[in-house]
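What follows are several structures.
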Structure P
Amino acid sequence: MGINMGHDRSVAIVKNGEIVVAIEQERLDRNKHSVGYMLQSQAASQVQVPMESIRYCLEACGITWKDIASVTANMPGRDFAPNILRAQFPGEDIVAKVKKIPSHHLAHAYSAYWPSGFDKALILVVDATGSTDDNHLTESYTLYIGEGDKISTLHAEKVISHLAPLSTLGFIYEYITRKAGFCTKVGPSLQIAEAGKLMGLAPYGGEQSNFNRWIGTREGSYSLDISAYDIFLEVAALEKRYDTGEGKPYLRPYLVDLAYKVQKELEEALLHVVGLAMERTGLRKLCIAGGVGLNSVANYKLLRQLNLDDIFIFPAAGDSGIAAGCALWAYHTIEGGRERHRLRRATLGRTYSLDEVKEALKKFDPLIEVEELTDSEMLERSAEALANGHIVCRFEGGSEYGPRALGHRSIMVDPTFKRMKDILNARVKHREAFRPFAPVIPVEDIDKVFEQNVASPFMLLVPQIRKEYHEIIPAVTHYDGTGRIQTATKEDNPYFYHLCHKLVEKRQGPPVLLNTSFNVAGQPIVETPQEAIETFLSTDIDYLSIENFWVSKRNVPVLSYEENEKRVAPSALPHGLPPDQPSVNDMMRKLDRALFFGETEGCPWSFEELQKLSSQGGLFKETSRLFPETPFYGPLRTQLSPNVVLLLDPLGKSTIVDLSRPSLKPFSYTFDEIKLLLTVLNAPREEWDKLRIDLHMTTFEFDQRVKWAMQQLDFL
């Protein structure tokens, strides 16, 4: 058993090297992202184990705890998960089975490679934050080599943990995602960034030649050049210059251009890192996991521009997939197992019996009309409804593992209708109007419609749609002419496969279907038959196809496409700034001087605004390439000792934290006190007198303060 204890909690069970069941806790508790903690903690009382998911997986396999060989849990950052499990699980027999995986990224690597079907491949793991080691360095991205049943590290990129929030590829992307307003609130003070929305926004922006580069590459090096402080300054300056505070943030042109910028630089960074690894190893197959692995646009760029032979992205590439990775690692490393099974389907949830489906339908009998059909009749009825411009939702078998519905918990329409995307949004999904919907196509037809020739069963690649089809399938053609494709095969996804062909019989054209997840905005995808019927009844979906039952709403008329089209108003779409906007470097310099040197004359920010910015970005100052000058009398290094870090807040109270003693209250200091402490710690003696003069102290007064500083540093 593997358990993810971070955000997007989940559980998976592996048997003989194969993932036999996996579920995300949000599908069961109906809380989006299902975070079991309000802050990272090692206290068992502060973190909730996903017990519903554990019971679900055990029951799906028909086993008990006695049948489990090992239990491996993980959370990003400092991994307290095994200790929490030992504290919360009853009985010594279970406690003895709890194992600890060496790192978060290794769990991702197992999920990416073990079920890939590749004999040998590169493995890329990239996310916002991985594990934090004993030296307080946090995983940013890691390259591995998979060969047979062995996984070895090629390169591990780590950042200083307290600077990670704006120093990793995933966190930089999340920073702009949050600025654009794409967040889901999961607690009083905790929000999860919805990075996929920013990916959809990016094509509406454009190149701004005077923006600074945020993610630099180094020739012949796997490492990247990132200045968290310069990113922080530039975003703040652009916000001050362009942000009116009116309307939705994602419609503000400067943020649209920032979405374009961060997407492009992410792609270029990944192309550099993977391209270098291919050059040095000769490997031409790639496996991907980690939250950034859900960036299907970047995935396709890797496939296309690096001319990869093949690519495999785990369907639950984000942290929910950690559960599968943990279980696979334990099977291989703890149990010595060597069997590998290619993952052909993401439908790893439990299957609901015919009796359970009938029982759910019976509960809603006064509200619905139900017909039981054969397989061929179901396909005929589904295709007929879609070809007439109606919305059909589909529920069958087990739910998909990961954020994408792939036919078992899906909402479907015919993408050939010109305004179907807007109708679907207005009637059911209630999403941002700019976001694209995904096309499904039989795998053998893929290169006829798309500029791609490898399968994409998990909807994690975004190729170009051939130009001649842009006007034919408008509902799945994104603003930039792309589509997030899902391929279907007769063996692995028969309903979708045959439905695509049946649609062609009804309306000619390409065998393409529009597929989106069976939920409404802000809610998890449905899991049970009852939830499927409830969501069907609470939305403006026309028909429900649940297993072999065709369901319609009693006494509710089904409107035609034309009638629905008249009811849908046009939506505002995003756009970027006019090209060649002037640089904001002068504003960035003013902000830096105001924060660290007290130079506020001519500064466009109020003191209250500066105080807020100081608390948000002051800690990143040591990373600056554009503004390296500091008011300190020696080099600025906020890692004061192996376990002690300084969190700078130049206009407020800076804090010094002992990471080895998390229960110890942080020490707070004024900026002048921080100058003194850093001078005593880092500056040569000849610089000390400059500080004394700047502080307007006598020699005696200064000597007393130096003694105080030494006492503070000794204590820390």
Structure Q
Amino acid sequence: MVCIAKKTAAACLLTGFALSAPLLHASPGPDPNAVCAEDACTESYDPGFFALYAPVTALDMIRNLPGFVLDNGGGSRGFGGAAGNVLIDGERVSTKSESSSDLLSRIPAAEVERVLLIRGRAGGLDLPGQSVVVNVIRRSQSSSGAWRLGASSYQPRGGLFPYAEMTYSRAADSSKLTLSFEAAEYRRLRFNSEQLLAPNNGVLERRDEVFDEDGEEYRLTANASFDRHAARYGVNLDLEHVDERGGEVSVRSPSAALPFQVFQGDTDTRDAVELGADVERDFGNDWSAKAIGLYRYADTEETGSLVRGAPGEAGRTDALTVFESVDTEAILRVELDYRGLEGHLLEASVEGARNRVDNDFELRQRVAGQLVPVDVPGAESTIEETRIDFAISDSFSLGPLLVDATLGGEASDLSQTGGFAEDRSFFFWKPSLTLTYAFDAGSQLRMRLLRQVAQLNFSDFASAADLGDVELSLGNPELSPEKTFTVDLTLETRFGAVGAVSMTLFHDDIADVQDVLPLEGILEVPGNIGSGRRAGLRGELTVPLDSVGLVDARLDASGEWQSSRVTDPLTGARRELSNERGWELEATVRQDLQRRKLAWGLTAFAEDGFSEFGLDELDNRGGRFDIDAFVETRVVDGMRIRVGAENLLRDGASRDRSVFDGSRDTAPPAFRELRDRRSARELFVEVEGVF
């Protein structure tokens, strides 16, 4: 089921679930291995369940887990709020830089003893806000490894970009060790055809643009845990180096002048290291405590250039930018659990964090034949944040109703020195309540109420420049984080071995919406524009396709539709939130032909466009639709060979950018840019194996 046509996304979503109804009724009932005990429904999947998919790593297993959507975490403040929905041996790994997908890809499938899908109470799982969690249980005695070699080619320009990964994992008695090394070359390639129009829609200029950027990434990780003296210890190390270079070549043909070429160069380097450690211990039968420490360091340098000249010639550099940022974060977190009160699990946590970002920005522009420094407000700045986060929670039952209640809050001091000077203090309450009612082992109704505080992007406090749109991006030292109060209601049903369907209604009330504020003239800064809201519907579906003639095949579909509104700070009118799509849809069909040792898959995805509202411009980005496909063979035991293509249709998002001669609420149009973008088609071959 892939619904594009002219229906709304919500209609497509509801139609898809309606069409799946015959398949649902044709399937057997809930999995008999599913049990509801201790206020949660848990389903256990052993390696035999995943054998059909020939997994090489734990990530392959989780991706084929029915009705489970992997959450990689991140985007929240500190360690406690950045969790995904994956546990390893019942524990959350003490890392922020490594996502759930990263961690799972480094565990060989041979190391997995079973996978537990926990639905309902998340108390005691160290994953705040999550009501559906996966726990990957590794074998206690094993030694194995996994490797991956591949290469991608990008059409129409070609080229070969290899990548490789090697993982080794060992478990012996009460200690476990996983080592991983990754190396990859990659490419980002886009093609644009653009017209520059006058206010009367006459063509001022035609542009043919190619963005071509090559990159290299190297990553070394180590995760270890061991038991000593009635305590469990964990240590994690992550080293990363990224180097990107390239830019965009734009050949421009004015209606009343000779063609010329503009090259916008971009070179980025990033070196990062993260070290995490934790220790956990039980004290008697009722108490347990865990302490987590984490330190992260990242050094990023971005160099940009704007070069003009005749097509095919070297040209003249008109502008240069250099932006360097050193980012450090130190976290210490303590968690305490108490089980001595019958029917309750009481938890408390305290987290202290210190973040520091040192930014240095330099802009040079050509004046009278020379590149001279430009004085940019806030070009050099240091932002520091000290934060304390606390939470107290209780998990208990009220008859058939399962309750997770948390009262949390955070206090922080934020200071900035340099071009901007500011010193502020914040305090936010962050309560949450999750109610779960299990009709049976296969069906649940869940409701969540929670208040979240968004992670501040410290780059919004510093100044930079966008050479592509010829704009100066100033920082705002008075920026406050968004606060969102969420209410959502989820109905989930599981059926048969692989069937699952869930629907969620959600509503968000947002305080201090982050967008763009006018400064003076045509200058703008990131800022808070008042209150807003977001409401919508999302759903996930996994259904077997045997009843329609595709044996050992399944359909995985997901979609989301939402509407949003906020008051525009310039016009005073209601509009949607910037940079948020109205709907997204994705559907994957996969079939595993066991006798032939073959598998194939097809993914179609579609997404709505979105708008950006600037002081002197309105930027509308179009939607897109594309298809990914793969075929894989397992003719060699312990090895999988996959060939595939991504962005088969090469559909890219269009752009309609209107720029005004001053503030867009009062000034007349100055010009308009219409862009038609084509993405590169990526062809790849990949070989994976175990040892």
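Values in this text are rule-based calculations from the coordinates and carry no lab data. Keep in mind it's a predicted model, so treat the numbers as computed, not measured. Cβ atoms are built from the backbone, for glycine too; each structure is taken alone.
Observations, loosely collected:
- Per FRET efficiency 1/(1 + (r/R0)^6) of positions 269 and 581 (r between Cβ atoms, R0 = 35 Å, to 0.05), the highest-valued of structures P, Q: P
- In this comparison of P, Q, the computed figure -0.39, -1.39 for log10 I(q)/I(0) by the Debye sum over Cα atoms at q = 0.06, 0.12 Å⁻¹ is attributed to P.
- Structure from which 14 was derived, relative contact order in percent (Cα under 8 Å, 6 or more apart), options P, Q: P
- Among candidates P, Q, the computation of helix-only ellipticity at 222 nm (-39500 (n - 2.57) for each DSSP H run of 4 or more, over all residues; to 500) that gave -10000 used structure P.
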